[in-house]
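Before anything else, here is the set of structures, which you'll find just below.
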Structure 1
């Protein structure tokens, strides 16, 4: 039996009518019951992304009335945290919950769909995906790998991270071993630091053992759960390298197309719902966690020195230009992202920035 093409994502989300092909010829699907494996990059129930992964799985099961169940694997249980994309592309898992910034080695522009240094905030990012053509470019980027991406969670604006020593200026960056992933890692490298790639579940032990001198993870809610406040008191913002914390649900395109139309639509709708739920939770939880860090644990919430931010901004623009020159699709993604950032920035300068200044 032939498979019909999926309708556009907008149709799936707006009309709840994603078209899919005939059911896969195996007994579980013939009976109307399907079980998928979801590999994740997170420790089990890590506040923020770990919770998102679990909630997304349960949401799909609930909305499908149990016809599509998700067996969730924490980082390392099915595959290592940084191999989730390969697992979905290769068929070891039908679904993954992770972040696109981990795939820079495969696709130079992939991290853009999580966050970009000095880039879009969570709401601006979602606007770009849904209104500015970002989603179509994301689909195109992953298509050669047989993977379909959905935005599915957000930890909000990140902090710059935890530092063993206080930062006074650029000299303090020289030789600094910092855990950081994504495009922000190259900015720190160009300022003289040594970036170290570690999965979230490895950060605490690496900091404790002196493998790294600093660590950028996520935002206060997730950071508090990891426990870095027990190792240092120096906590810096703003997270200029990661102003957005978009997570992704990646799905095997073959598995998605094999679903009945209503189940394929449920996967898309559940992912979109999880993004909204996670962002609302993140804004609240990050504020509460920061209060607890400062009041209860003696954390010193500090601002990154202006000299470091200025240098980072210059390196960020250089890096973006270099990314655009990597290949044809990277150029189109960067161009689209720049257009969205310029449009958002004009509105922010006119209205949001003066409002926040007035409210303060």
Structure 2
């Protein structure tokens, strides 16, 4: 299926979802626009509940694919649910002519780097976002655009993630960022739109992309490889996580290699091909982003070094065992739509939480003064 046909086929369904979401959430989705180089540029912005300019929350740009648009990317990626729980803002900008200028001979010729740069300044001025915690991710053409921002706007972008994207052939040789940039690439080996092994004049092979950023960030040559638990055996995919470590300034290059995966966003509820349900791209990207800022390039969460609260069995079908080192702290459990599914008190030691009555899917565990945890109910 072409990207254009994909957009046309899911648009009515997505517009229906917009209507539903506006009724069941109390968060805020705004629209905005301004003129740039004689073109009226516009965007959608998701703010968490009760946000004020005094709360210096992070800002994530999530960019659509070729022939798609901001509202389709917003609903297809499902990132709002993660942002509402984790309290960060998500901006979904629109490219000119449903495309981003990444160096192709076709598509857009707009100054998209300049547009995003001005949009960052404008949003920080209006909403008080943390200027050191601005990130970029995107699907397909939006993933290409994320790499372009890493190359040309590293003074404002703290980390990037590409889902089914790549770099235009020849672009790595011209990429000289002012700062080193943490990189995440999520890509399926059966992607027929942005081929994993590259396409002449269109995309660079993913192994070459990883090698470029591994060299640029001065990481170890050989990555650490681990298998992501195959929690969903019906999605026809498995996933390897490749992590390039010991990089300069504590940067990382991370690759989720989705074996058998198509041109899709892992964890998406809308299936347009072989879509991994073993992990959720939106929450995985945020977990990666949240480790980095411009002022502190290795802002590692407490769970990485000295965990106080951990989930011992994950994924699970009947219960989760949460080990906690404090008494009488409130725990809230949210589903992927940001809705409260369960609330209880955690005591010191191991806490058995029954989850058999919950629907299958990913859940977020929020405990006061603790990093957010997640688990999969199977």
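Rule-based calculations on the coordinates, nothing more; no lab input. Since we're looking at a predicted model, the values are computed, not measured. Cβ atoms are built from the backbone, for glycine too; each structure is taken alone.
1, 2: which one has Rg/Rh (Cα atoms, Kirkwood Rh), as calculated, at 0.98?
That value comes from structure 1.
Rank structures 1, 2 by mean count of other Cβ atoms within 10 Å over residues 34-41 and report only the one at the top, that is, the highest.
Top value of mean count of other Cβ atoms within 10 Å over residues 34-41, among 1, 2, belongs to structure 1.
Here mean count of other Cβ atoms within 10 Å over residues 58-65 was calculated and came to 27.0; which of the structures 1, 2 was it taken from?
Going label by label, the one that fits is 2.
When helix-only ellipticity at 222 nm (-39500 (n - 2.57) for each DSSP H run of 4 or more, over all residues; to 500) is calculated, the result is -14000; to which of the structures 1, 2 does this value belong?
Derived from 1, not from the others.
Of structures 1, 2, which gives 3.7 when distance in nm of label points 7 Å out along Cα→Cβ at positions 114 and 242 is computed from the coordinates?
2
Please compute relative contact order in percent (Cα under 8 Å, 6 or more apart) for structures 1, 2 and give me the label with the greatest value.
The structure with the largest value is 1.
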